[in-house]
Structure I
Amino acid sequence: MSDSDQQATLTYSSYLALDEVLGAQRPRSAEHDELLFIVIHQVYELWFKQLLHELAFLQRHLEDGDTPHAVRTLRRILTILKVVVAQIDVLETMTPSQFTTFRARLDAASGFQSGQFRELEAVLGRRDRAVFEHYPQGSAARERIAAAMVRPSLFDSFLIYLRAHGYDIPGERDVRAPLAPSPATQAVLLQVYRDDTSPALVCELLVDLDEGLQEWRYRHVKMVERTIGDKAGTGGSSGATYLRTTLSTPVFPDLWAVRREL
């Protein structure tokens, strides 16, 4: 088949694999609202996939010291986060009683089992191997999360970026360790802010990213509270009780700590 023939056979539907995508919703009940629940969560997973794609791209540009591409990528990530948060408005049109009509059909399925979200957390610096308990040995999700936990996090890539721009970042951080406040790093960040050049803009966009993630967590926990209250989550999770513990935990603690000195 020639290239022109191949182009002629490519359609909107085949390019987007719409038969597979639109056939991927398989409700387990006849309840009207179950389709919405499935679609919303599948869309979340698609956005998580895109966020992982963008974050990998961002890390490469940061490590190259490339401010323009890093800034553009960060702004795209922030816009995606706004869409992810806004989707909660759609899910909240479903009342608790409507959710109850099919909730039992979810069995052990739980959002806590989202391998992509756990991988996303690891890319952003989370280093908690306890998350592995939800994933069988040898599973693709477990391997991706484990690999992300031993690679440089986004903040590690940012430190490389600062070095490329002439800032004296002290020592070499163990990328397998969780991010923790560092007075030495904070001293460098203060200088970055005082210089008020391109690296300071990147700092602020990372703070926007951190704030956006905290907004997502807050909206998520409030959605769970209004839907199931303090009931246990599906799959045996503690539901809103656990989600509350994740609120107001910064992803980049040093970028928040320096604000008291600015």
Structure II
Amino acid sequence: MIPAPVRAVKSVGRWLRRPRPVAHPRLRLVCLPHGGGTAGAYYGWTASLPADVELVAVQYPGRQDRIGEPCPQNMGELADGVAQALLPLLDRPVALFGHSMGAALAYEVTLRLETLYRARPRQLFVSGHVSPTRPRNGRALDLRDDAEMLAGLLELGGMDEAVTADPELLALVMPSFRADLRLIEAYRPRGARPVTVPVTAYTGDADPGVPVPDVAAWAELAVGEFDVRVFPGGHFYLVDQEAEVVSDISERLAVVR
């Protein structure tokens, strides 16, 4: 799948990127990257989404064009920033997708949209993350030195080879990886609240830190419809299974109005 050209991407403030703007979208799919990730991880999805669905990818502080901004210190700070940034786009229905750290963030943003802004997303898609009702088997990579942290990220498959091959580029991205790892390791919500939107959970069958039963436990936070789908692969199963996942999302969004 060929990513959308960077020159076509339109920014909505500091937080949001639209790789293929749609004049009058039926729905917007808001995508939240994994820890250390960037909005560009989702640009390639535009080729497979329905023409009337506009993809909006979130760009976290502390990376790429936001490299000079401090990384958020906790999940609440990050979720508050994303939720507020989305307000101008709520003239159309929205659905949220997040992978790994982005899944927990998508859940927290959905809660804020529902409770603070009375804006109910149409669907929540969570990928590669256990339910907040389950203990998370963290690996404490943020406490390791750079070499050990990098080794752990490579083991998970969460680093681009082009980045690891360039020492200067690697030095630029490591602080955002460490900050995101620290943020998600500290994320231990007490009394997780349910959301009223339909929830679909995705995961890889060989993810060592994300057991399938703990992903299925997202059902405990779904007042309405819930489904779980398991794909072949590890924590970054999404790389190899992207076409299948986007196809599944598209089918589910096709009936949303």
Structure III
Amino acid sequence: MAEQLNFQKKKVFIFMKIILFYLLTVVIIAATSKLTKNFTGITADLLSVILASSFTIFLIFLFIKWDKIKPADIGIIPNRLTLKRFFIGFGIGLSIAIAQAILVFSFGHLTLSFTSTFNIQAVILPLFLYFFVAIREELAFRTYVLRTLDYKFNTIIALSVMIILFIFEHIVAGVSWKMAIIGSGLGGLLFGLAALKTKGIALSIGLHTSWNFGQWLLGFKNQTGIWQATVDKGYELQTENIGLVAFILVMLTAIFIISSKKFNIN
């Protein structure tokens, strides 16, 4: 009885540390946003997320020292496969972003027009922004949190807790419940499976970066990228629903590919 009670206490303590780690990552991103508030536009966002990523790495090292585990155990040490995995992930993420756009476009009532203000700088800055957003989120969710829960409990619990936290963060950031649960939920599952399968975050960073960047390029982030997406008047809800179904299809396809035994980039 005493042993079982101690075991339960250990499990509660592990969850408490996970929640503490996550809350500290939130404090970090909030603090870096304030530090960069004097800058404007995308520059402020980029500086904020670069600082947040740096402080999150420091936080990870504090927690793994507390737990007496090695950085390699949670997948933050680069190796000879890091670049290969990143670019494979980038290719897959960009492909599914394009596939979603093609599916929505095939139903009509959506026009993609090339923006007249296009220039290299206008593309490079968002690319770096989404790259560092991906780094910060992968560090916060798919290193210490995911790998610790996977070691101490099992993969299902690890993915479930991580996805719940990932959804929560997007809801707090202003994403609707529906889009957070479906969008962040499936995205979190895809990135989490990629991190667990490769025991690192290079693949998930590539996937995460190119998915967000690809959606921005095609005007699917309520912002104008290289293309601007325009929906015919009166078809907004229909197009939104088609876009959601297309998103689910491409994400499930990517999840199937990543989780397949044939997908091996070791």
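What follows draws every value from the coordinates through simple rules; no lab data is involved. What you see is a predicted model; the values in this text were computed from it and never measured.
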Which structure, out of I, II, III, was relative contact order in percent (Cα under 8 Å, 6 or more apart) derived from, given a value of 22? I
Identity of the structure behind 0.99 (criterion: Rg/Rh (Cα atoms, Kirkwood Rh), calculated), options I, II, III: III
Where does the value -9500 come from, among I, II, III, when helix-only ellipticity at 222 nm (-39500 (n - 2.57) for each DSSP H run of 4 or more, over all residues; to 500) is the thing being computed? II
